[in-house]
Structure P
Amino acid sequence: MTSPVTVEFTGARSGDGPLTWGQRAIWRLTEWLPPGDPYFNMPWVLPVHGKPGLPAVLAALARLLARHDSLRTTWIPGHLAGDPAGLVQRVAGQGGLTVELIDAAGTRPRILAGEIAAELAAKGFDYAGELPLRCAVVMDGGRPRALAFAFTHMAVDGRALDVIAGEWPRLLAGEPLPPAAPQPLDLAEEERSPAGTARCERAMRYWRAALERMPRPLFATPPGTPEEPRFVKLGMESAALGAAVTGLAARWEVSTSSVLLGAYASLLSRLTGRGTVALQLIVGNRHDPRLAPMVATLVQDGIFVLDVAPGQPLADVVRAAHRGVLAAYRHARYDPAAQRALIEETGAPPTAYFNDVRAAAGWPNLPRHPAPGRIFPVGAWPEVDAEVFCTVGPATHTCRLDLLADTALLPRESIEATLGEVETLLVAEEST
């Protein structure tokens, strides 16, 4: 390791303002955690292609910081009227980011950068006193080869990282880019406008109707004896599943995400003993073209309710899921305080979740002869704010599914069986 360098930046503006809905949604989740917990930190790596020198890389990093207000933001206690978070987002007009320079020393630079990114993300951020990112440059042979980052989820979400990755080659080459707009302060102002208020009211009417249809509790049968730790997550990687889902999505003219969601909802209906399935979806909120290139956190929960009849053909379930998920996406931007008040009024929120974190619509790197899946443990926790949580992972060469469950409701062997059944169900359906 050599001496760190400071990347000086100057942005187009500075100022204070209320939090956006997305920032407030993430902040509420951080309040579940002890101070300094790194759960909502995001490690990340950017490669440095070609032969740019260190000055060019640092200049590109300075342009990135100047370009996106969210990367120059801190969150401080404030007294803005009507902000339930009690925070102000403060955008710095100028400042410096300390960047470590680390020699690869015979290690593959991108692998080392991934390890460094994990280390940088292992410590919680000081939201009020620290920029929302940390960075190190991995050097090899005197040249920069990769950047290791840790971001706080208060500043970015997964799609924002995709935006940065898309801009990075042009930033590195010194090419001009179109203005980055809107910025979080703009979005916060828009959300407090009459149009924002009307959007929130429409979303809450949709949520109310969904919550009133939702069965309570999630499982019709009483809980049993849980494991210790109580919440267990298993994962499955199956290229065969990815190939089957790709074929079914084309046949049924829906997205691959809808195929997986429909299959999950169908199995969940049987597992819970409920003819109606209610899920919270993690929605990226980038279907609005204005927000698609925004570097910020826009993620909020959507609500999805689906009726599943006994013996209903899977194609019908999936098509209904596809229609329902589009409605959920349209109503997933709202004031989190209004959503919490509605949930308190109507009862508990859904405790089953579905989250598709893929950037691509499918799996572009599936092998020629897709192999069946393997199931493996991922982790276990004493407490989780969900009873069942299915995640579609970002891998492009295989379909990665993770299923977390409360073992008092779904024992470990049932979690494993359910993952296997998703594969069996969809592979068999695709072959008919």
Structure Q
Amino acid sequence: MKNSLLIITLLSFSLCTPVFGQNDIAIGTMDSIDSKILGENRKLMIHVPDDGPNSLFVKKKYPVVYVLDGDAHFTSVVGMLQRFSGNNITPEMIVVAIPNTNRTRDLTPSKAKPNLPMVPEGLANASGGGKDFLSFLEKELIPYIDKTYPTEPYRMLIGHSFGGLFVMDALLNKPELFNSYISIDPSMWWNDKRLLNAYKKTNLNDDKYNHKSLYLGIANTLEKGMDTVSVRQEKGQMATHINSIFDTRNFLKSEKNSQILLASKYYENDTHNSAPLITTYDGMRFIFNFYQFNIDYSDLVNDNTAIINDMKIHYAKASKTLGYETKPDEAMLNQMGYRLLEMKKADFAGEFFKLNVVYYPKSFNVYDSLGDFYIASKNKYKAIESFEMALAIKENPDSRKKLDELKSN
């Protein structure tokens, strides 16, 4: 059966919660969890990918990306992942965006003293609850998400500014919670660079950091007249912000870190406020650079049947990296098969249809498509067998019509 392939200040964030009315396009739902650790109810913004036409019969599970400052970044992260996964660049992912209640409290891992202009007294007094917030993620939120939604064990954490600071703290102190991290212009200057100093005292060659991936984005927060060389000699608080990130990057690139896979970029044309979108984009491309598998038009024209085995090897390796089984998209394999049938390459087409049955044995659609292949190959008995398999999984008019026609002739 043919299916179609389917700006922000340093310390505050604007609200961009999507509204789901009767005629709106919904990209997610609101949920909530009562936290005993935080002593409050926390709202959540959840996106779960659409399973497609076989959702009642083939239940998928997905890796999860947790997004801090969720009300600011939910729509952009969901849109980006939909575009990426639709083009086989990343897997489809559940997005769990966490809006703030007390941002400074939750995202700062230590309590700081007042230090104007960056840390006024009110900000200092509210700070230092990051350990409790990390405990909330570990003991309450992640177990709730895993229980409530169809999750795979792979998890990513994304944060900006104070959120980026929290990301770096989570990587250092609870590396088992997440597989990958995107830290966007993190406030590593916080509390006299306490977290940065903790990094420098930690053995990052320890096995617990093995296979962790970090993408570190650095915004252009230079004052007028400065560049990335001259700022290294400056001691002011604004210079300390970018210098602390450079210091973090340099340490992570040193021989003292052999386990964490790192990539970073200085975004000369982006400010602290504009950096989240492009950093998340580049971070996703870096972290999932192993995922994409391309089938070129030349592979189809030249009957490159080796592409089938290459695909099997690729997805076996991707599964090992992700920690769960991943496989090519059912609709993509289906489309390749039908395209080859139209090109009069029936035997090659059959390789794709048969592979789809191996990967998706509980989908009625793959057997219906295999039946179409056998009709094209003039193998009546195999076609009948395939349509009967499709109907055994799900009664549907297309398979039934084709089966009846075959049996009447």
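Worth a mention:
- Per mean count of other Cβ atoms within 10 Å over residues 23-30, the highest-valued of structures P, Q: P
- For 1.02 (Cα Rg over 2.2 N^0.38 Å, calculated) the corresponding structure among P, Q: P
- Calculated for structures P, Q, mean count of other Cβ atoms within 10 Å over residues 39-46 is largest in P.
- Test item: mean count of other Cβ atoms within 10 Å over residues 71-78 calculated as 21.8, pick one of P, Q: Q
- Of the structures P, Q, the one that 14.6 was derived from, the read-out being mean count of other Cβ atoms within 10 Å over residues 31-38: Q
Since every read-out is calculated from the coordinates, none of them should be taken as a lab result. Please read these numbers as outputs of a predicted model, since none were measured by experiment. Cβ atoms are built from the backbone, for glycine too; each structure is taken alone.
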